[in-house]
Structure I
Amino acid sequence: MAAMFAINDISEGGSRRQSVRRMAFWSVIFQDLSGKWFRAKTDNVSSGGMQMMTDTAFPVGTKLFIKMPLVYREHKKQIEAIVETKYSVATSAGFKTGMMFTRITNADREFLRAYSEKEI
């Protein structure tokens with residue numbers, strides 16, 4: 001049985017999710033404020049955030065710097081952003097972790113929106 005560490009069900013707009021999510025199994029490297037680097041794989045992404053599987057539980061509110069190099073069809077890019085942990089749930093494979101983008105370029109957010117809404 002999965003143990004719930006924390007979850008924030010209410011976003012600022014009053015609903016749990018404001019952006020369309022799409023499955024994506026992309027590699028992510030990320031760094032915490034102490035400078036330690038981690039690796040993970042996304043489960044899904046949206047223009048507002050992502051869910052990934054991590055080896056570490058991150059408390060709600062933890063800020064991380066992420067790098068997500070990806071190639072999708074004719075698109076080759078590296079998304080760099082600041083994310084904030086919204087939840088971390090223990091599973092048999094690690095921790096299912098929800099992250100919200102707090103700093104991301106407009107171009108990267110637009111790419112993720114187009115991907116999530118299957119426009120590309």
Structure II
Amino acid sequence: MRRRLPTLLGWALCVVLGLALGWLCRFPLINTWLTGWVVAMEAGWAAVDPTMVDDGISIYFVFITGLWLFFAAIAGPLTMLARRWARLPARPWWWTSVALWLVPAAVLDLPALLG
């Protein structure tokens with residue numbers, strides 16, 4: 001029989017792992033935001049910064065695709081393993097984990113990006 005964590009420790013594991021992976025998720029999120037600005041500049045919706053669009057926008061898409069694949073390769077298996085150790089239903093665990101992945105970027109980076 002597999003050992004499982006008590007419910008309270010299961011949620012604590014979910015929160016700690018979600019915030020730790022959220023710190024890692026900051027990098028693809030910020031670069032996705034930057035890619036959105038580059039697309040807006042190329043479309044003429046925002047003022048063009050020549051240093052950002054000199055090499056074209058395809059490099060941005062290649063870079064963020066790599067970042068998201070790297071994040072998914074780490075976050076998916078770690079979250080699945082942690083979920084197996086906890087006695088929590090899968091649906092609330094995954095929704096809570098994904099929401100916690102966004103918290104560090106919203107707290108640490110969003111004010112600087114919007115300000």
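None of the figures in this text is laboratory data; all of them are computed from the coordinates on show. Worth saying up front: this structure is predicted, and the values here are computed from it rather than measured. Cβ atoms are built from the backbone, for glycine too; each structure is taken alone.
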* Structure fact -> Re helix-only ellipticity at 222 nm (-39500 (n - 2.57) for each DSSP H run of 4 or more, over all residues; to 500): value -3000 computed from one entry in I, II; matching entry is structure I
* **For 18.5 (mean count of other Cβ atoms within 10 Å over residues 20-27, calculated) the corresponding structure among I, II** => II
* Quick one: relative contact order in percent (Cα under 8 Å, 6 or more apart) came out at 28 when computed from one of I, II, so which one is it? -> I
* Structure fact -> Taking Cα Rg over 2.2 N^0.38 Å for each of I, II, the highest value is that of structure II
* Asked: If FRET efficiency 1/(1 + (r/R0)^6) of positions 44 and 100 (r between Cβ atoms, R0 = 30 Å, to 0.05) is computed to be 0.20, which of I, II is the source?
  -> II
